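Asks: Right after this note come the structures.
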Structure P
Amino acid sequence: MTTQARRPVVGIIGNSYELNDRYPVHAGGTMNSAAIAQVAECMPLLIPTDPGFVSVGELLELCDGFLLTGGQPNVHPSEYGEEETAAHGRFDRARDAITLPLVRACVERGQPFFGICRGFQEVNVAMGGTLHPEIRDLPGRANHRMPPDAPLEEQFALRHKVVLTHGGRFHALLGQTEILTNTLHGQGIMRAGSRIVVDGYAEDGTPEACFVEGAPGFTLSVQWHPEWNAAQDSVSQPLFRAFGGAVRDWARARR
């Protein structure tokens, strides 16, 4: 009997919801699992992101890398020194309690993570940055939210350009300085955190790509949703492949 080699494990940071407005669940989008399994070629493991169930220390030992997913709940503004307002929307305080210290621990250890949408914002907040509660209310900014009642294909359609820093990390990985992305977010970076390098902007000046300066591991994060059509998209595919390679490198080194 042949034993299949164990794939590196990517912990997928999910969100808390109430199914049918009454039954509490932890959930993660199927597209995230598909991108990790099929493009990054790692094993996706959905994490119940709540300190009542898991600890950061346990997750660091169990997983080889982390996918910080998007989601409707936002990082609570108290995490970056501001008061809660109606514009800040919904929250997932249990996720805040896990992901923010998890990001800082991964930066220190060199353990890879890939931040997407809310995950992009979490990375900035974890490193001391702040967020705008509603990008579309800022002078000169576009509406970065998805059309709420449109079919999924339209919600995730490529809708605006992102200009990447010439010679930067995303340019080196993707081989181009202008890309086309989808956009499904209301909040965004106001002040970049310590060591956060914004490596790409939307045409209206909204930060869209970043990494942590001086971190020994993979810390690339994006404001858009590359998990959509990840196996075919010319931008998503190299991002997930690079993340998967970093996770495999970490897994080999730790063993």
Structure Q
Amino acid sequence: MSKQSLRILTYNLHKGFNTGNRQFILHEMREALREADADIMLLQEIQGEHTGHQQKHSHWPDCPHCDFIAEDMWPHFAYAKNAVYSVGHHGNAILSKYALQSWENINVSPYTWASRSLLHGVIHIPDTQQELHIVCLHLGLTGTERKRQLQTLCERIDEHVPHDAPLIVAGDFNDWNGQAEKHFYQRLDLKEAFRTLHKRHARTWPSWMPIFKMDRIYYRGLEPTFCECPPHSSWKLLSDHAPLIAAFEI
């Protein structure tokens, strides 16, 4: 049986604003994402609603940003709030060219002022009998917070993902001290795509001069064939994070 290729992209959109928060550039972000042409995208800090920005910016979309990005290219998508405030909310999203059979948002917020969640989706891969499990996440800024969130994530995968099912866990890990690596490898047999292929993690933040290894694509039950930050200089003018894209064989 021939293997099927799958392109996965993870990206923190910075709520549609550029690095200095001065310009709303979601339209440019959408075009860049379309050129990357991933089959499945895991997006963080995607704006669901913001009445203040909507009144201020004339080219603010008249629909949720997830719908705006997905239009005509990713027909299956899920958006989940992980931060809610008086003027709106933002969160995580999974956009897919393939059918999203189910999804669930798991609250992992120890603090009311720093809401976080894990978005777990199940995608049917065409021409196969496989169900691909996807977890999109944006972990907290403190070590204590991330440790709890990683524990919850491990429990979620142990209980809801068959060990022989292909699995992707990707997003903005804010993982300064390598906690994720220890949890994932020892407990879940997860590996990171860029590290597998290049022997190190990708530097993705800040996008204009990447130093920190914040964004990652972990996998199980697939074979990575490619993993890079897209080289185009235009990405440096968009979000404060660089995107990370990987190709896998199923």
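Rule-based calculations on the coordinates, nothing more; no lab input. Bear in mind the structure is a predicted one, so any value in this text is a computation, not a measurement. Cβ atoms are built from the backbone, for glycine too; each structure is taken alone.
Asks: Figure out for me which of the structures P, Q the number 51, 40, 35 belongs to, where Cα extents along the principal axes in Å was derived from the coordinates. Please report the intermediate quantities before stating the final value.
Replies: Working: P: 62, 45, 38; Q: 51, 40, 35.
Attributed to the structure labelled Q.
Asks: Same structure again: Computing distance in nm of label points 7 Å out along Cα→Cβ at positions 144 and 232 for each of P, Q, which one ends up highest? Let's see the in-between values first.
Replies: Values: P: 2.7; Q: 4.3.
For this comparison of distance in nm of label points 7 Å out along Cα→Cβ at positions 144 and 232, the top structure is Q.
Asks: May I pose another question? Taking 1.9 as the value of distance in nm of label points 7 Å out along Cα→Cβ at positions 152 and 184 derived from one of the structures shown (P, Q), identify that structure. Numbers along the way, then the final one.
Replies: Working: P: 0.9; Q: 1.9.
Structure Q accounts for this read-out.
Asks: Something else now. Given a computed value of 0.20 for FRET efficiency 1/(1 + (r/R0)^6) of positions 128 and 200 (r between Cβ atoms, R0 = 25 Å, to 0.05), which structure among P, Q does it belong to? Write out the running numbers ahead of the final one.
Replies: Numbers: P: 0.75; Q: 0.20.
Corresponding structure: Q.
Asks: Between P, Q, which one scores greatest on distance in nm of label points 7 Å out along Cα→Cβ at positions 96 and 216?
Replies: On the way: P: 3.2; Q: 2.3.
By distance in nm of label points 7 Å out along Cα→Cβ at positions 96 and 216, the leading structure of P, Q is P.
Asks: While we're on this one: Work out mean count of other Cβ atoms within 10 Å over residues 24-31 for each of structures P, Q, then name the structure with the largest result. Don't skip to the answer; put the middle values down first.
Replies: Values: P: 14.5; Q: 18.5.
Biggest value here belongs to Q.
Asks: Out of P, Q, which structure matches 3.4 when distance in nm of label points 7 Å out along Cα→Cβ at positions 104 and 136 is calculated? Write out the running numbers ahead of the final one.
Replies: Details: P: 3.4; Q: 1.8.
Label of the source structure: P.
Asks: I have 3.5 for distance in nm of label points 7 Å out along Cα→Cβ at positions 40 and 208, calculated from one of the structures P, Q. Which structure is it? All intermediate terms of the calculation are to be shown ahead of the outcome.
Replies: Values: P: 2.2; Q: 3.5.
The read-out comes from structure Q.
Asks: Comparing Rg/Rh (Cα atoms, Kirkwood Rh), for residues 32-79 alone across P, Q, which is largest? Numbers along the way, then the final one.
Replies: Numbers: P: 1.01; Q: 0.98.
With respect to Rg/Rh (Cα atoms, Kirkwood Rh), for residues 32-79 alone, the highest-scoring structure among P, Q is P.
Asks: If Cα extents along the principal axes in Å, for residues 72-159 alone computes to 43, 34, 16, which of P, Q did it come from?
Replies: On the way: P: 40, 30, 26; Q: 43, 34, 16.
It was calculated from structure Q.
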